Structure 1
C-alpha cells in the first residue's frame, strides 16, 4: 500500500488526484489552507488524513511531514500540487507583493515540501515525487510572469532532483497540464476579461484556441497521469504535458 502526501488537495485538481489514489487503495494524507474544505473532504472520505498547512510557511510544512512520519510511518509518494494563479498583467504593472506571494506559494512551498519529504522518501523501497507544473513552464505565458517563472523553476528542480535522488531509487517527474476545465480557469478568464475590457466568451475562446484540440483538459486526465508515474519505476526526470498539444501561449484578443 503506497503512502501518499498531496499538497493543496482539499479542492480542485489536488482533490481529484487524492480520490484516484484512495480508489487505488493507497493511504493518503492531504494538506490545504482551507480547513472547512479539508473537513468536507474527510467527511466524504473518512480514511484520508488531513492537515491544515500553509506550504509557504516552513514551520507548518515541517509539522506536516512530522505528522506523516508519525501517522503513516513513512512516505512513498509526494505530489506537489499546492499553488496559486498569481496576477494576470504585464510585468511592469505587477505589484511586488503579488510577485512575492506567488513565488512564496508556488516555488518556496515546493522547496519546503521537498526539504522535509525527501528524508522520508529515501527510506521507501521506491519513492516518487510528482511536481504539478504547467505548459507555462515549457513555453512561457504572456501576462502571467510570476506563475510562469515558478513553473519553469519546477521543471529545473525536477531534472535536478532526478539526478540527485536516482541513487536512492527515488524518481522525480513533472506533469504539465494545460488549462483545466473548472472553477479556477473560469475565474482566471473572468479576471483577464475584466482587465482587458472585453467579454468573458472572447477570452475563453482565446484560451481554447491555444491547443490543437481546442479544448480544456480534465482533472481526471491529469490525475491518471500522476498515479501512473508513481508506479512507473523507470520513468524519472521527465516533464509530461497533458494539454491537447499547446500551440501558443499568446493571450492577445
Structure 2
C-alpha cells in the first residue's frame, strides 16, 4: 500500500495541482489528508472539489477548516488569518461549508503502521515545534508512524531505544526516511500550499507501508499565479507576498 499524504493545502490550487500531477507519476493507492484544506488562499471551493474527487481513505479537519465553515470562532487567529477566514466563509458554497463541518477530528488510526492528525495526537490544534511536545506526541501515538501537519514545517522526529532524534527540512527535491524496527516516528511532510520553512516549494509525501518508507517531496509551482489570485480576490496582500518567501 502506498499513501499519498497531503496537508495544509490552504486553498492554493496551483500548488495542489502540481503535487497531484507529480504523485500520479510516482503512483499511489490511497490518499491521506491531514487538514487545513482552506484558509489564506483564493481557491477554497475548487480545492475542496479536488480533494473530494480523490476519495481520501482518511481525512481529518484542521483549525482553519473549522473556522472557515463556522464551527468555531477565529479566536487566536491574527488579523490577517481572521480576514482570510471571513472571506473564505463568504465564498464557500453551502455544500462545501457543510462538508468541512462534517470532517472528523484527529487522531485517526489508518492501519497497523500509520496514524494521522492535524496538530498532534494529544490535541488536534496543538503545535509541535520542540522536543518536549514531540516526545509527548510520540509516546501517545498508537502507531509506529504518526503523520501530522499544522506547523507548515517539514520535520521528522524519531524515538528509538537509543534516544530521541530529529531531522529538519532538506533542500533536496526528494528525501527518504527508512523506518527502523523498534522506533516510533512523527513526520510532518510540510505544507502543500503555504510552506513556512523558508522554501517556497510545495511539499507532500508518499508512505510505502510494505517498505516502511516515507518519501518527502518538494516541488516548484507557479507561485505568481497563486499570488495574482490572492490579490485579485481582495485578500490581504501579505498572503501573496509570503508565498514567494516560504514564510
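Out of 1, 2, which one gives -14000 for helix-only ellipticity at 222 nm (-39500 (n - 2.57) for each DSSP H run of 4 or more, over all residues; to 500) as computed from the coordinates? Each step should come with its number before you reach the end.
Values: 1: -14000; 2: -9500.
Considering all the candidates, the number was obtained from 1.
Out of 1, 2, which one gives 3.2 for distance in nm of label points 7 Å out along Cα→Cβ at positions 44 and 196 as computed from the coordinates?
Numbers: 1: 3.2; 2: 1.9.
So the calculation was done on 1.
With relative contact order in percent (Cα under 8 Å, 6 or more apart) as the yardstick, tell me which of 1, 2 scores highest.
2
Comparing distance in nm of label points 7 Å out along Cα→Cβ at positions 36 and 188 across 1, 2, which structure shows the greatest value? Don't skip to the answer; put the middle values down first.
Details: 1: 2.5; 2: 0.8.
Going through 1, 2 one by one, distance in nm of label points 7 Å out along Cα→Cβ at positions 36 and 188 peaks for structure 1.
So if we calculate percent of Cα pairs over 15 Å apart, for residues 4-83 alone for every structure here (1, 2), which label has the highest result?
Largest one: structure 2.
Cα Rg over 2.2 N^0.38 Å, for residues 108-155 alone computed as 1.40: which structure among 1, 2? Working shown, then result.
Values: 1: 1.40; 2: 1.03.
Attributed to the structure labelled 1.
Determine which structure produced the value 50, 31, 29 for Cα extents along the principal axes in Å, for residues 68-211 alone, calculated from the coordinates; the candidates are 1, 2. If you can, show how the numbers build up before the last one.
Details: 1: 54, 31, 29; 2: 50, 31, 29.
It was calculated from structure 2.
On Cα Rg over 2.2 N^0.38 Å, which of the structures labelled 1, 2 is highest? Please list the in-between numbers first.
Numbers: 1: 0.98; 2: 0.94.
Top value of Cα Rg over 2.2 N^0.38 Å, among 1, 2, belongs to structure 1.
Where a number appears in this text, it was derived from the coordinates with a stated rule and is not lab data. Since we're looking at a predicted model, the values are computed, not measured. Cβ atoms are built from the backbone, for glycine too; each structure is taken alone.
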